[in-house]
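Listed below are the structures to be examined.
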Structure I
């Protein structure tokens with residue numbers, strides 16, 4: 001991505017909400033920029049636990065600078081947890097899919113977009129789909145397998 005600011009973050013959050021409404025699903029959405037929440041929406045049908053899952057998944061992305069889904073796959077393949085491998089408390093970090101880093105060329109990871117409320121693979125896929133759309137990137141050829 002070449003640039004990302006508060007307006008872009010808001011547009012991304014709104015787009016995710018539109019996608020969820022069109023699919024008839026309830027999700028919690030968080031978009032962060034420079035460790036500040038720029039967009040947050042807890043749709044009707046979500047619970048406070050979804051916001052907590054979003055926080056924990058986002059913490060993982062802000063620390064590792066890669067998706068929470070990847071963190072979970074790494075641990076599934078290599079054994080262990082964020083707690084056993086890195087000493088991170090599971091009350092504050094989660095390696096379940098749904099949070100994805102926002103990376104700007106020349107700046108690195110500057111934020112995160114997080115979805116919570118669906119099975120983790122679907123949370124991840126929805127975040128990636130919205131980011132790809134925002135960047136004008138085709139999802140063709142991208143697979144989670």
Structure II
């Protein structure tokens with residue numbers, strides 16, 4: 001399931017095989033427990049997305065809500081997309097360090113963490129990372145990165 005046509009998160013999750021659904025639902029639960037106020041969950045780009053609503057910040061390059069993070073079931077792996085890590089070398093270094101300290105193998109693209117099971121992830125650190133940026137702080141980070 002690379003790109004989904006699901007309109008709701010529930011429909012997206014229901015379409016997954018049980019093991020993948022359970023793992024993605026567990027990461028979703030972690031995200032929802034730690035997600036700062038104002039960010040909204042919605043289907044975006046065929047994935048479960050979390051972003052800044054346009055009513056709060058409309059000056060995005062594509063006219064879509066500013067993406068904070070996303071979850072997806074790709075063809076060969078599950079993915080947690082962390083835009084805040086992609087835009088911030090300090091956060092990326094901290095993420096790499098958290099994986100090393102937890103003894104976990106980091107499988108990462110520009111902004112995505114690829115995983116098969118929950119055991120592949122340092123969940124405590126990821127919860128802290130999700131909680132680490134208020135909407136205002138994230139907008140400042142986005143605007144700084146956009147000026148580069």
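Taken together, the values in this text are just the output of simple stated rules run on the coordinates, not laboratory data. No experiment lies behind these values; they were computed from the predicted model shown. Cβ atoms are built from the backbone, for glycine too; each structure is taken alone.
With FRET efficiency 1/(1 + (r/R0)^6) of positions 7 and 127 (r between Cβ atoms, R0 = 30 Å, to 0.05) coming out at 0.95, pick the structure among I, II it was computed from. Mind showing how you got there, number by number?
Numbers: I: 0.95; II: 0.60.
Only structure I yields this read-out.
Could you tell me which structure in I, II was used to calculate helix-only ellipticity at 222 nm (-39500 (n - 2.57) for each DSSP H run of 4 or more, over all residues; to 500) as -15000? Each step should come with its number before you reach the end.
On the way: I: -15000; II: -12500.
Structure of origin is I.
Please state which of the structures I, II yields 0.7 when distance in nm of label points 7 Å out along Cα→Cβ at positions 103 and 135 is computed from it.
Details: I: 0.7; II: 4.1.
Of the structures listed, the value fits I.
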